[in-house]
Structure I
Amino acid sequence: MSQPILFFTEAQLHNAQAKITYLGLQTKPIATVVFHTGGHKVLMRDFAKFHLAGELYTNDELPYTRLFAVTPQEFAEVLQVLQPVLSDPAVSQGSDFLSFTVLRKENSNLDGHEFKIGSVAGKSFYQAILKALRKDNELGKQILQKQFIDIFP
């Protein structure tokens, strides 16, 4: 079932952020990645409100979290390319591998959703986001590519 948050428009994403957290087995810390619209203050505790567990994941609380900014248009494009990936029932097959949490703030209200992604869909998830990022968003591509390589060496 698709979530309404995947269909948010550029106008609705002026105060938005998304977080990708690796949930699988690891032998070294794998940095959580957060992308956000410029000028939006990232508050990690806001993500916990939309996690099924109601709290942040271990990797989210490590000092290695990497952040990069996107434009509202770029954010909308990321969500658009992720619609088929995240709406596919097969995305959550297997054990939880990735958490992708999206939220936006409008006035003082938060709206968001957490998507759990199984290992089978992990590569297509990253490929979709990398494809949607603007060509000049070099920092975003580097950060996301680093997390991707750490998970899929």
Structure II
Amino acid sequence: MLNLTNKALVSPINKNSRSKGNRDYQEQCVRGRDGNQLMWDDAKGNPTNEPGGVFGFIHNFDRVEIHMITKICTTDDRLPSWSDNVGQTDRKVLMLSPLVCVINWVDWIELGGAKKVQGTTRVVGAHDRLSQLLRERVGIIEYVGETGEIIFNNNSTK
């Protein structure tokens, strides 16, 4: 069974549509709609060492959009539009699956998620509960690195 507990990252999305982070997020939304690969920077220190973990776009006080990390690439794979992300040019690039599920803010807080997220960071206090929630709601049971498949258990309780 997939153990997601050591592999969860979240990144906040600024509500201000003119902010750099919001523009980067909107760019990823367009990429996803166009069938292109979703991607995002790893956290400071590049803690993500293998695919199969969870990545969440945090919309503070509203929701968390959950994706799977399907591949980890070098800094050479950064998008040209990210060139002005000063201080982040040394971060690996995480390739993300399409949206897996959305967790509302009340559920996120009940899991033990941070009440406000600032900067891309590892999920520390809510690992086990996040993993359990994904098994219950979505039925994620395995990530197959060789094929990039996420295997779902259709018998999960949602």
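Consider the structures I, II: one of them gives -6000 for helix-only ellipticity at 222 nm (-39500 (n - 2.57) for each DSSP H run of 4 or more, over all residues; to 500) as calculated from the coordinates. Say which.
Details: I: -10000; II: -6000.
Derived from II, not from the others.
When Rg/Rh (Cα atoms, Kirkwood Rh) is calculated, the result is 0.94; to which of the structures I, II does this value belong?
Values: I: 0.92; II: 0.94.
Only structure II yields this read-out.
Could you figure out which one of I, II the value 3.1 for distance in nm of label points 7 Å out along Cα→Cβ at positions 108 and 140 was computed from?
On the way: I: 3.1; II: 1.5.
It was calculated from structure I.
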Query raised in the report: With distance in nm of label points 7 Å out along Cα→Cβ at positions 52 and 116 computed per structure, which member of I, II shows the largest figure?
Result: II
Report task. Taking distance in nm of label points 7 Å out along Cα→Cβ at positions 28 and 100 as the quantity of interest, name the structure among I, II where it is greatest. Result -> I
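Computed from the coordinates by the stated procedures, all read-outs in this text should not be read as laboratory data. Predicted model, so just to flag it, every value in this text is computed and none were measured. Cβ atoms are built from the backbone, for glycine too; each structure is taken alone.
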